[in-house]
Every structure is written in structure tokens, then in C-alpha cells.
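These are the structures, in C-alpha cells.
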Structure 1
Amino acid sequence: MVPARRKLPKHWRKSGCPDCGSTMKFAERIYSFRSVKGWTRGTLLIDCDIENSLEASDDNHLYCPKCLSEWILPTSASFV
């Protein structure tokens, strides 16, 4: 379930957080998979063979690592 997030203020055109001024980050949920090797003495053994899913995520958003505020990714966003 994707948490409810605010929209950025319409006038906001900075890369800093509108709440605290710290640098914002882009985040997306990426699913990764690893092989399960088995159990030993009550411990689950998971292999290091990481495989990332290339499926699109519905959880793209902006966030501030300092104050933990989150916003909806604007539809006008582009990757450069």
C-alpha cells in the first residue's frame, strides 16, 4: 500500500525541502529477489544472488532525508 503524500506547493521550484530547506531525494520501490538456500540450526540461509525486478513501481516519490517529509512526484518530472 502506497502511503498518502502531499503535493508540492504549486509555486515551489527549488530542489530543497519546502518544510526544512534540506536537499530532497527521489525514491522508488525496487523489488529484489534472492535464492533461499535452506535452514541450518534454526537460521534461514539466503544467497547473495540479487536479481532486481524491472517492473515499474507505483511508489515513485520525493522525500527529505532530514525531516522525513514526503511528496507526490510531479507529473512534470523528467530524468536528466
Structure 2
Amino acid sequence: MGCLTVPDNSKGKWWCKEPCKHKDCAANREDWEVNNKCGICGKHLTAGQNFFYVEYGKKDKVHAACEWDRIEATEAK
């Protein structure tokens, strides 16, 4: 299982900073500005943090650390 890193768009590198009509920008904006809370702890995912998508092709994400803690707790039982 590989984790990804939350992108830092403070300079507009990954999607346009201003509203636009680019489909890729709209998808990234939705993924990182609308749906950016961890499904385990509920806190926002911020630039530079490692994360996992909950299911392939779904937009739900979790912090990598939260997922690793969840797995360890499950295995400890």
C-alpha cells in the first residue's frame, strides 16, 4: 500500500488559483478544497502530509498516520 502527499497549491502550480473552466482544475479544487478532511480523525489534510485514498477511485481520504494507527489497533486485538 503506497501513500501519496497532499499537494501545496499556494503558488497555483497544480490548479488555477482563480475560478476557471478547466476540467482538471475543477476536479483538483473539489478534491482538495471541498473534500479534504480525514475520514478517521475529521481534521483537514494539509500540504506535505501523507495520505491514502480510502478506496481506489473514491475521493474519501485519510491521513497515513491515522490509517497506520487504525491498522495497528486492529492487529493488536
Structure 3
Amino acid sequence: MFRKPSFAVAVVSAILIIYCALINFEISFPFIYFIFGVSPFLLIWVAYTIIRYGKYDGKELAEDEEWGYQDKDKDELGVF
């Protein structure tokens, strides 16, 4: 459960939405401060979970490629 990137992103996004709603309604100031104080740890948790347990399902780069886009063919990009 805590190792699923989708779960971590959903929980932190829900907490962010609650935080924004509480700020707009200007209620529950101690809870607002608590969420603000915990937010760096929540972001670290999301980043760690995505980096550690996330799966990449896209196309892998070829031997001589350094970067690439999935929405365009390499020949369509042109020279920069």
C-alpha cells in the first residue's frame, strides 16, 4: 500500500486539496499549520516512492540516443 506510487500521489494530492480549502475558508488554523509543517516530508515520501517503486512503461532509448520524445518521431523533430 505505501509502496504504490499512485497511492502516495493520491494521498498527498487529497491533503493538498484539503489544505487549500482550509486556507480559503480561514478556519482550523492549527491544522493548517500542521499540514504546512508536514508538507516537505509528504513531498519527500512521494518522490521517494515514485523513484523507488515506479515503473516506466515507455520506449527505451537506443544505443546512441541521449534523449527522446514519445509523441513525435525522431525524424520529425529536425535540428535545433
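Laid out as a table, the results:
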item	result
Which of 1, 2, 3 yields -7500 [helix-only ellipticity at 222 nm (-39500 (n - 2.57) for each DSSP H run of 4 or more, over all residues; to 500), calculated]	2
Computed 15, 35, 23, 17, 9, 1 for P(r) over Cα pairs in 10 Å bins from 0, in percent - originating structure among 1, 2, 3	1
Value 1.2, calculated as distance in nm of label points 7 Å out along Cα→Cβ at positions 14 and 62, assigned to which of 1, 2, 3	1
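Any read-out appearing in this document is the output of simple, stated calculations on the displayed coordinates, not a laboratory observation. In this text the structure is predicted, and so the values were computed from the model without any measurement. Cβ atoms are built from the backbone, for glycine too; each structure is taken alone.
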